[in-house]
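Alright, structures below, take your time with them.
Values in this text are rule-based calculations from the coordinates and carry no lab data. In this text the structure is predicted, and so the values were computed from the model without any measurement. Cβ atoms are built from the backbone, for glycine too; each structure is taken alone.
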Structure I
Amino acid sequence: MTYSARDLAHMPASEVRKIIRDGGWAAPTPGLSLGYAQANMIVLPRDWAWDFLLYATRNPKPCPILDVTEPGDPEPKIIAPGADVRTDIPKYRIWENGVITDEPTDIRPVWRDDLVAFLIGCSFSFENAMLEAGIGIRHIEEGVNVPMYISTIKCVPAGRFSGNMVVSMRPIPHAQVVKAVTCTSRFPSVHGAPVHVGDPAAIGIKDAGRPDFGGAVTIKDGEVPVFWACGVTPQAAVMQSKPPFAITHAPGHMFIADKRDSDYSVL
């Protein structure tokens, strides 16, 4: 069966995960299961997991951890009991020594007993709050993946991991920027308030129309580009630090949790 984003917008997370598992959805996940939290993922061998846990702890803005699995166990017991991180994400990336070698839709064939999965907060989780506040989300409106950029904002190194922060961008009408900041600051576990407002060049982005990940979106007259820390940051760290093996979600193709967005609101 073929589904549209509108079909999946108001389905519970568990139902959408089943559709993904059965091969019914292989596209980005913004706008799906509105009200349910979404998560980035990185999977690493156990001997690299401590270094990444320290890296995430030192860089909580781009890497807010929501769940960590036991070695070899694909079930994220805190955010989605009964789910399987090997099958419940629309598209994955396999990395070897910092290079992408495959983008499968099922990682069971490469799963190992020593692998640890980290589920990391995603800015898609605060988009429903923005919509409810009357703030449009351009990548949803245009049906593309959110634009993401490798910035010049350096993360704090930890162990074998280092790299720059990846940021996601949403154009916001000038009169709504303060509302967008206030709205998203309620969600520190899913990146919280923006890290930069305004000139992309100030954080090393030469051309907002050419994102490093995701798709380009229209920035209209009277709108300001607003940048949030992004959970694709671990992929930039993988590219720089070159662990021998890693698995991540493909940018924009998230794990949809049973936790609600409101579970991560501090107000």
Structure II
Amino acid sequence: MLDKLPTLTETVAIHGLRADKSLGQHFLLDLNLTRSIARLAKPLAGHHVAEVGPGPGGLTRALLLEGAESVLAIEMDARFFPPLDDIARASGKLTVHHGDALRLDIAEALPAPRKIVSNLPYNVGTKMLVDWVTTQPRFWEQLVLMFQLEVAERICAQPGESAYGRLAVLCQSVASTRIAVEVPARLFTPPPKVDSAVVVLDPLEQPFTELKALGELTQACFGQRRKMIRASLKPYAKRHDLTLADWLERAGVEPTARPETLPVSAFHRLVEAR
């Protein structure tokens, strides 16, 4: 039974665990806090949850206590295998995958319906998110993910905001995004240098589907974000044998507009008008 396990603080002490900052590790040891994060993913009953970088298992325990059908904890740091194995034995609903989440096909490893709920390692979190939102067909029903606050703001930013860019366009092309809760640095062990935030992504009923093309286009646009769209897309248009002025006109995009002012729908029109 989970309630018979040592507390998270005791678990860290028993196993002599320390967060490795080079791997972006910071522990959340307050079970009340991790349960509040897990509840953002409700309903969990009947859902299978993937968690990347569980560490000593604070969020893992919370997901199980809040009713997840099963949890797949993906961890590559062998120091955390023993405490995670303890949770697996106590719950009967946890599987621990020893390996790199970037190399794992979650859709193959976990039954549907699937959710991903994670306090993502700071050094690979953004890459994982981009992979998940651009994979087709979509294999998840919801993403509840913790990032550095700055990254969370980039995911949820709106046109005209300083944080708005490629990440916002890609994420908001397939999901509604919101910052559900901010988590001050002092609540982590050890405290990182910046605050964090939990972002909830719920899939759109009609997501944009030409995501590979959108990824390439937004890379061209926001690689030189301060330039007018006609300047930032000139090399892209040449590479794809497009007449730039005609292309922008077909898409209904002003040549003098700057990428950070355009709504997500404008980038969709640019892809469709090629």
Structure III
Amino acid sequence: MTIASLLEPITGQPGPARLAHAGDWMQGRTLYGGASALIAYTMATRAFADLPPLRSAQIGFVAPVGEEIALTAQIIRQGRNVTQVRSEILSEGKIALTAFWLFAAEREANAQRGSSPPENWPGAPEETALVSHAFAPAFVAKNFELRHGQAQGEDRGATVRRWARLTEEHSLDPVAKLILMGDVMPPGAMRIMARQGPISSINWSFNVLDVQSTSRDGWYLAENASQFAAAGYSSERLRMWDADGRQVLDGMQCVAVFG
């Protein structure tokens, strides 16, 4: 199933939609977070033409997203440079995902600072070994190629880092691609769990650092790192770099850790 097929029912018009090709993107009983966020983003951009580039987003994963959904989109405020849009996915009449998008035109820079390169650079993706999908959700095996992003024997602590790229040839714009890929790694807290148990993303906030990102051969280094975990929750930092070590996405997430 192609990404275009997944997004085809999203016309930009509010109301019901059926995601007939959602099966390859399901994670348990809900659509994978990056795919459901992409649907909400696509709804916003198809509902309102000529938006400036996306710079930031706040997403709440409220309830499972399945095949039968309804969509809404609303401009909250439109200024000279910044447009703020809210889009939502509803399931059985209740909000399943809510997203707040900040689109902003480029302005003359009054402050400039490049992002720091990633620590312990793993080397180019072509130089690292393939990762088995034996323990990955089915949607990862169907849609992504993964390679190791941490050196063997390295103390990985509470960090999960992998090279990732989509296996499908697609026509996604650069920002849509980052949204689809940005939540592909499991939380870093997975590495420090005392026993196996389910985990679930509750929200996801991110800033887009390069709205025109086109990484070599589609490879991105994706990292989830637990900054603090207690009381059944983990505060995670999510980052992505292109194949040349330039950071393209910076985010945070709250994850529920069960078991």
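Overview of values
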{"quantity": "Which entry (I, II, III) yields the derived value -10000 for helix-only ellipticity at 222 nm (-39500 (n - 2.57) for each DSSP H run of 4 or more, over all residues; to 500)", "calculated": "II"}
{"quantity": "Structures I, II, III, by distance in nm of label points 7 Å out along Cα→Cβ at positions 3 and 139: label with the highest value", "calculated": "II"}
{"quantity": "For Kirkwood radius over Cα pairs in Å, for residues 147-202 alone computed as 13.5, the structure of I, II, III it came from", "calculated": "III"}
{"quantity": "Answer label among I, II, III for the case where percent of Cα pairs over 32 Å apart, calculated from the coordinates, equals 30", "calculated": "II"}
